[in-house]
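Nothing in this text is a laboratory measurement; each read-out follows from the coordinates by a stated rule. Just so it is clear, the structure is predicted and the values come from calculations on it, not from any experiment. Cβ atoms are built from the backbone, for glycine too; each structure is taken alone.
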Structure I
Amino acid sequence: MAFERSEITRSVTRVSGFRDPEFDYQLLRAIGVAEYGGSTVGECLAAASMIIDGDTRSWAHVFSALAGRVEERAEACLAAGHAVSARDHFLRASTYHRCAEYYAEADPASMSESGRRSRACFARAAGLFAPPVEVLSVAFDGGSLPGYLVQPRAHSVPDGRALGTLVAIGGFDSSAEELYFQLGAPGAARGWQVVVFDGPGQAGCMRDNPTMTFRPDYEAPVGAVLDHLDARHDTRPDRLALAGLSLGGYFAARAAARDARVRALVVDTPIVDLYRYMEAFIGPRVFGMHQDIRPADVAGVPADLLPGQTIWGIAAMCRRFGVGSLQEWKAFLDRFRLGDAVGDISCPVLALAGEREGPEVLRQADEFVALVQGPATSRRFTVDDGADAHCQANNLRLAAQVVYDWLADLFAVSGA
């Protein structure tokens, strides 16, 4: 109901995103973690209203400012003895610093600062949970893999023992902190112990290990995490599940094919051939360029000549894969194929995908399910589900229900 000359306004905030589809997805991603306390809808929409559509610098600046304000509120709440309020603010500040870091590739110092503050805010929140979220550092390849161990909430495990252990790894642009909201929090509520970590090539790992770039043999870093868990006495090796989100779908599948300790595998989305996936994601015009373009060649090119997203993407791809140019990156991608290893996956598998993620995603998901040796369950999330987005960024609660109910049924855990 509205009146022509009303002097009352319900809200000046408008539910609108961006014309740039990738900006719109990143906004949806930021809003999505509100389900488990990682953001608020109002703060995200307020930030969106101040961002210049398609301008990566504007995005980084606005989210950095928002993160700073929320972090200040967290400190004030903590000083006043309001621990729960402080924790809530620290969690949201962590997300907003991550959002700023995402598009700060052109300014390495700013990118590093945003990333470190995202981790620091999450670590402050971690100690305010009951039980606390444990900060992890797993030795690997002369450096370390950062992560967190989330223990089940007390009410969810009457006998004090976790129902199982889930190890989760993200993809190209994820973070261990974000994985907490995607799988850590919903798992802990259901009695699961959840480990989330950043591996080679991911921003959280590369901050302290700049030479640890993406590698096709991801069973190596995943194996180091599993070795770390084996040395503890509070995990469930008999109920060890591995989950990979986005590009992590390739990483997790590769590890499950090589490591018999993995008793169940969740891939969201299944990737059997990263070369084909990236070609479809980037599009034939850019991917098919014959010029050997280096990040320095396009830095500072006006947006009317080359979109800011493309400039950002070239720099990010080269840095995180440890190559010097677009052609080197494409040649390296050829090694990121599962090939016959898909048939070595003998544990039960849950394969997830959104029905609108594109034909190549769905083709690879179908190939994966057809080729694995173990029993495979497939789930396509629909537009009607409100979960058709990549990694169900728009409906994390539904995705968590599907994942954890499948695991509960698989391991015959009652009441999970």
Structure II
Amino acid sequence: MQTIKKISSIIAFFISVISISSCNKELEQVNEAAIVPSNLPKLDQSLRNNADFSLYYALVVRGNQLSLINDSTRSFTMFVPGNAGIKALINALSGGLVPTNAPNAVFEAFINNQVPVEQAAAIVQYNTIPQVIRSSSIPNTYFNFSYPSTLNPLPSVSPLLRLNIFPSKINGAWLNNVPIFALDREASNGVIHQTATLAVPAQRTLWDRIIADTTLKFLKAAVERADSGVAPINSSSLVWVLSNFGPDITVFAPVDTAFQNTLKLVIAQALISQGLPPQTALQLATNLSSTPNVFSNPLLYGALTAQTVKGILVYHILGKRAYTNNMPTTATAFPTLLNTVIASHPGVKLSATINPPNPFVVSATVKDVYNNSPAANIIINASPLTPEPFGTSDQEYINGVLHKIDAVLLPQ
């Protein structure tokens, strides 16, 4: 009984999505093409006909979603992991209590007994688009185009409310940061793309992660300093941007040691310019920059003004979701939120290294175009697809993506 309770609580923690709410400011208008009569089976039969989809089919049945994908009057795109992907996920969620080499029947029993119906429904709906998107229509331009899924977490609020997903064909084929292994399995009422594992909808906001992460205390303090004098419900507030569902952004989050190193040098240079001996200035700067209180220290208000800190922070934010797996392999410049104030600013350069045949990024950097500061390395997950709050890169949130970096970028 204790084992069952443990597994159930783990599942609830990782894949409970019933409380998620999201608002698409510019929801794509889905114009469904007319269904052409076909001898092909419908999507539900296509899943049943493929033995490798048996566990995902069990999830569809568990979530009472057969009526959705069996609808001949509509067309869908489904992102479906094979059995190995489902097994790996359940193995991870169960803390290894369900071994990957267990018979399929064990995993089916887990789905039927441990995954609540509403959670299974939400997962299937999130991995389904209410229109046909074949591989020829998946964009290969950066940033990824967002498609509304069929998941409406709060239909009582609005029938148009949807959570978005982000398929792409940059550096391979992907759904968000999950590899797509096989494309374009045709059915009479849609198409199936096979993924490595499930894309699981986020539960929290970027700000939730920042305020809870013990390695991002300086970032939290910097955001609060930048918002000095701004009401938290104001859309010009960084806390508002990081806490609400309307924005869809990427945050490059310097870890605490990155802030400490940068602030120590900046403060030391300022003290030296005021006449302090270099050794004395460096020691004082080291002490001042040792805690997040550096941003609330009245002695430094003149140097770390709210406007200055905010300028640095928005330089670390992109106005679109940027997954490492889609980053260019040659350093390429992209605008940041700083461009909303300084339109001509060249932005930051992104680059990633992929080591085939492994599809995942092994290293990635973000740097300021003027080379005012060292290139920041994105701290890549210890293992691919590590979910939040345990991972360091490609951390998925309701309002964007977070990557931890090891340096602070300074715009000119």
Item to check | Structure responsible for 0.30, with FRET efficiency 1/(1 + (r/R0)^6) of positions 160 and 320 (r between Cβ atoms, R0 = 35 Å, to 0.05) calculated and labels I, II on offer | outcome: I
Item to check | Value 1.02, calculated as Rg/Rh (Cα atoms, Kirkwood Rh), assigned to which of I, II | outcome: II
Item to check | Among I, II, structure where semi-axes √(5λ) of the Cα gyration tensor in Å, for residues 184-327 alone as derived comes to 40, 17, 12 | outcome: II
Item to check | Read-out helix-only ellipticity at 222 nm (-39500 (n - 2.57) for each DSSP H run of 4 or more, over all residues; to 500), computed value -13500, structure in I, II | outcome: I
Item to check | For distance in nm of label points 7 Å out along Cα→Cβ at positions 248 and 280 computed as 5.6, the structure of I, II it came from | outcome: II
Item to check | volume of the Cα convex hull per residue in Å³, for residues 64-311 alone - structure with the largest value, from I, II | outcome: II
